[in-house]
Structure I
Amino acid sequence: MKQAKFNIEGMSCMHCVKAVEVELEELGVESYDVKVGSAEINYDDSKITEQELVKAIDEAGYKVV
């Protein structure tokens with residue numbers, strides 16, 4: 001397992017948090033801690049890349065900074 005920490009721009013509420021969590025779950029991430037403005041994600045780097053995590057956050061409508 002690998003861990004990635006991201007600062008996320010554009011999040012302002014728990015709805016934003018849920019949107020990111022849904023995208024991560026669809027990607028297959030099982031362990032994460034998403035808060036307004038940030039995310040700590042544990043992932044299997046043999047199945048998921050860090051770029052895919054960033055893309056999932058992007059698809060939720062937010063930007064990794």
Structure II
Amino acid sequence: MKIFAERFKELRTERKLSQQDVAKELGVSPSVVCYWETDRSEPTAPNIVKIAEFFDASADYLLGIKNY
């Protein structure tokens with residue numbers, strides 16, 4: 001899901017966080033974060049919830065359902 005990859009990376013870079021920083025906070029490996037950002041894999045529903053909570057963003061925004 002390309003829109004997720006773009007928005008996830010945008011949120012990470014806006015906060016000046018490394019992939020390793022985000023991986024540690026979410027409890028995944030840095031390679032998983034890289035795969036999400038490059039659209040090579042998609043996060044599970046529980047991980048989408050973790051990502052939304054961590055970045056204080058809605059799952060709808062991350063998934064491209066809403067633009068805010």
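Read the figures in this text as sums done on the coordinates, not as results from a lab. What you are looking at is a predicted structure, and each value in this text was computed from that prediction instead of being measured. Cβ atoms are built from the backbone, for glycine too; each structure is taken alone.
Values as computed for the structure displayed
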| quantity | calculated |
| --- | --- |
| Which of I, II yields -18000 [helix-only ellipticity at 222 nm (-39500 (n - 2.57) for each DSSP H run of 4 or more, over all residues; to 500), calculated] | II |
| Structure with the greatest value (metric distance in nm of label points 7 Å out along Cα→Cβ at positions 3 and 35, set I, II) | II |
| Distance in nm of label points 7 Å out along Cα→Cβ at positions 19 and 51 from the coordinates reads 1.4; which among I, II | II |
| Test item: relative contact order in percent (Cα under 8 Å, 6 or more apart) calculated as 36, pick one of I, II | II |
